[in-house]
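Undergrad: Pasting the structures here.
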Structure I
Amino acid sequence: MTQLAINHRAIRAIYMFEMARTWRTLMQSIISPVVSTSLYFVVFGAAIGSRISQVEGVSYGTFIVPGLVMLSVLTQSIANASFGIYFPKFVGTIYEILSAPISYAEIVLGYVGAAATKSIILGLIILATAGLFVPLRIHHPVWMLTFLVLTAVTFSLFGFIIGIWADGFEKLQMIPMLVVTPLTFLGGSFYSVNMLPPTWRSIALLNPVVYLISGFRWSFYEIADVSVATSLSMTVTFLVICTILVWWIFKTGYRLRN
């Protein structure tokens, strides 16, 4: 029974340490993403909204809000989790954590839990900020929170993997900048995939971010590019894949042991 007990103190210590780092870097962690997202909202809403009055019965400014929230949650989840685990590797304190009486699952819970919490808080702040610009309605608040939490946890796990894989600050930024950000912009953040020609729509559906944004947008306006069940299953599938990869990393000691 002792071996099965969860070390709550260890999880809490890692979690609180990572959360404290957020308050120490409040400008970078919270204020900067909110300001950047607000600028996206103002620029895209003004530039494109003047040409596209409505998308599937919803005003363009209102339509892009879920996409902007997902854009921030995705990028910040990866950034928070990857830096959170990379920095102990960089300074060498990761070996103290690995040798402590704490399981791998508890280490992941601490780091990923903190990264996901930060992203969820940021997403809710951005959502509240967007409400100052356009009228918002959330038809399915429970599903909205479900997609928000699932996305934050999934991409925090993905960021955790990137942080372990990276052996330099350049690699830490490479995948988020060259892969994740383009996929997010091309995933229907600022438009509906249904607006694309059939060929391009088929290509767009190969982008996993489409399913995340589609499901999240459905919880607001009951409009979606793909079915909600498909969005949910794709999100859970990616979550399972990331979980298996993290398990494999700790099992093999990949990039954790010399």
Structure II
Amino acid sequence: MKIIGERINGSRTRVGTAVSERDSGFIQRLAERQVEAGADWLDVAAGTPAAREPEDLVWLVQTVQEVADVPLCLDSANPVALAAAIEQVQQTPLINSISGERARLEGILPLLSATQCAVIALAIDDSGVPSGVEDRLVAIRRLVDELRRAGVPDERVYVDPLVMAIAANTESGRIALETMRAVRTDFPEMHIVSGLSNVSFGLPVRTLINRAFLTLALEAGLDTAILDPLDRKLRKALLAAEVVLGRDRYCLNYTRAYRARLLNGPVAKESPK
């Protein structure tokens, strides 16, 4: 399972302040901590108005790359900001995201055609987020057709079924999981990605809901997650689920995490003889 570290997002108050004040130290510490915790990509989102976003996103990319040697997930719907950031990246990035919405298609498809960037594809179109599994699959298939016509191979596509808040609709988790299973069957070369925080919005003890959803999503075909890698309990649930599902060959990741004191606290020292 691949992890996209979600914490460098200007919608977070402290990160937004760091972006506006060009506090590189804060951003770089956040990047380093996520990489140390196991992030495979770092999501970078300026979260600023369109006129400022290109400059702010470029600054974030340059700042993070000074200390982090992992690829970036460029989080923006602004093609001008994305194009500026792509020119600065040291490793091929993941673009977050494209959808079936015509304006976003017309802005982002040319960037994908001209580069080797991978992309997160959202199950949404100009009508909004489809309410049921079949309608989401229709939106996904239409988007996949557009991506294929633009020359984007399936292996560069990360389909996001868009899990919505369970507090608003108790069927949201089931709909997302069933969509994942269908995508895995219909598009076996594509990846499946999901952001975990939406599912628990509006509920108490959100991390508990996030852990339950992550475990079920892994069984449904999830292979990439946008999450907080500093959430130690979530990482432990991920390691355990991968062991149970046979995804951790010889249980190596699990046992390494134990030896690194990531599961149950410090390893007990042997008593002196």
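The numbers here are math on the coordinates, done by the rules we state, and not lab data. Not measured: the values here are computed from a predicted model. Cβ atoms are built from the backbone, for glycine too; each structure is taken alone.
Undergrad: If you work out FRET efficiency 1/(1 + (r/R0)^6) of positions 138 and 178 (r between Cβ atoms, R0 = 25 Å, to 0.05) for I, II, which one comes out largest?
TA: II
Undergrad: I would also like to ask the following. Have a look at I, II and say which one yields 1.7 for distance in nm of label points 7 Å out along Cα→Cβ at positions 10 and 42, as calculated.
TA: Derived from II, not from the others.
Undergrad: If helix-only ellipticity at 222 nm (-39500 (n - 2.57) for each DSSP H run of 4 or more, over all residues; to 500) is computed to be -14000, which of I, II is the source?
TA: Going label by label, the one that fits is II.
Undergrad: Now, a different point. I have 25 for relative contact order in percent (Cα under 8 Å, 6 or more apart), calculated from one of the structures I, II. Which structure is it? List each step's numbers first, then the result.
TA: On the way: I: 25; II: 15.
It was calculated from structure I.
Undergrad: Between structures I, II, where is mean projected area of the Cα convex hull in nm² highest?
TA: Comparing I, II, the top value of mean projected area of the Cα convex hull in nm² belongs to II.
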